1. Which of the displayed structures (1, 2, 3) returns the greatest value of relative contact order in percent (Cα under 8 Å, 6 or more apart) on calculation?
2. Of the structures labelled 1, 2, 3, which one yields 3.7 when distance in nm of label points 7 Å out along Cα→Cβ at positions 59 and 91 is computed from its coordinates?
3. Starting from the value 13.6, 44: which structure in 1, 2, 3 was Rg and Dmax of the Cα atoms in Å calculated from?
4. Given 11.1 as the derived value for mean count of other Cβ atoms within 10 Å over residues 3-10, which of the supplied structures 1, 2, 3 does it correspond to?
5. P(r) over Cα pairs in 5 Å bins from 0, in percent, for residues 19-82 alone was computed and gave 4, 16, 21, 20, 16, 11, 8, 2, 0; which structure, 1, 2, 3, did it come from?
Structure 1
Amino acid sequence: MQDKHLYEYAVLRVVPQVEREEFVNVGIVLYCRNKKYLNVIYRVDEQRLFALFPQLDVTEVGEYLNSFERICNGDKYAGTIAQLPVAERFRWLTATRSTIVQASKVHPGYCDDPQGTLNRLFSQLVLQPTNVL
């Protein structure tokens, strides 16, 4: 277990009508304290989003997600949140909010490769289509 490191992640979701609580998974944000790792990966599938939410402003969604990425990277032009320590940035990104882009509850796990784990979670939870009956 010495090669394994605790990580935490949340699924990023587009929630066009907050009161309906319907969403589409669009990304993953992952934090691993021991590796000093914080990263996000996302994909705005316009066709899928428009099929479910025809009035959605995907440009706005893209801007929100780009802000998440800039904060993760500690971009000096992304405001004061991006200058916080890595753990605080992750907590801010995954805080409960009522906006068009929201994070799921935080889930823990163990990994030896945070980037590989991020890619795997993204593939499983965002890219793979769900079976709808």
Structure 2
Amino acid sequence: MNAPDFMDSNVLVYAYDPNEPRKQQIAQALVHKALEGEVIASPQVLAEFSATLLHKASPPLPPEKVIIILDTLGPIKLVLADLGTVRRAVEARNRFGIRFYDGMIVAAAERGGCRRIWSEDLNAGQEYFGVRVENPF
């Protein structure tokens, strides 16, 4: 089996953002791949996505709707964080100068055996611990 890709929270946000139709279409295709097991995520990704929908969306979504969306995303494989993941995020912060929570994304992708991180936030083309970042948009 090929190595999976890792999806950052901004991909999920765009999948549910009708204000950006081109990005929404691309993001929905990646979410579909995630539901099929080709793309993975972490609880942090789902938490950031949920917080965005609840607090930053215009208008914010009611919690009941966010719960329904999360239930729909339930089949996505998640890489769980542990002490090693947190430690690796600190190493990413030190080595690459990225924010700690971006380091958590990098560490989770590495832990998941991913070859690529789909993200609009990290530096496209950059490799972090052997995982390459690509901006799908």
Structure 3
Amino acid sequence: MLKSGILNPQINALLSRVRHTNLLVIADRGFPYWPMIETVDIALVDGIPTVLQVLAAIRPNFSIGRAAMATEFVQNNTAEICSAFAAALEGIALEHLPHAEFKKRIPAAIGLIRTGDTTQYANLILESA
């Protein structure tokens, strides 16, 4: 029995299949469903868990080379929220692109973890290193 780290078996299985340069998406509660992508839905209620909580949980054992977010994230959120995401992604190259372009990258992902986050445009595409 696992006693620490990621305890969710579906997330463990998903993370174990990610290889060099593969994409993983961590999405907010309103992100569209993509039938062709394995989705692990861990949304419990509004705001639980958040994208940042999931990122913090996987980051110790997941090598992230680059990340992408929608430019609309910065336009629709407070400086405090933007700073929290910047701190969580410290040391990772972060690209901002229009939400429509962001969504075009989703089909290339190995999988998607859907959270209960209510932060607007809080979606992340993580590229493994």
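Just so you know, all these numbers are worked out from the coordinates, no wet-lab data involved. Computed from a predicted structure; not experimentally measured. Cβ atoms are built from the backbone, for glycine too; each structure is taken alone.
1. Largest one: structure 3.
2. Working: 1: 3.7; 2: 4.8; 3: 0.9.
That value comes from structure 1.
3. Values: 1: 15.0, 49; 2: 14.3, 41; 3: 13.6, 44.
This value belongs to structure 3.
4. Numbers: 1: 17.4; 2: 23.5; 3: 11.1.
Of the options listed, only 3 reproduces it.
5. Working: 1: 4, 16, 21, 20, 16, 11, 8, 2, 0; 2: 4, 16, 22, 27, 22, 7, 1, 0; 3: 3, 12, 20, 27, 24, 11, 2.
That value comes from structure 1.
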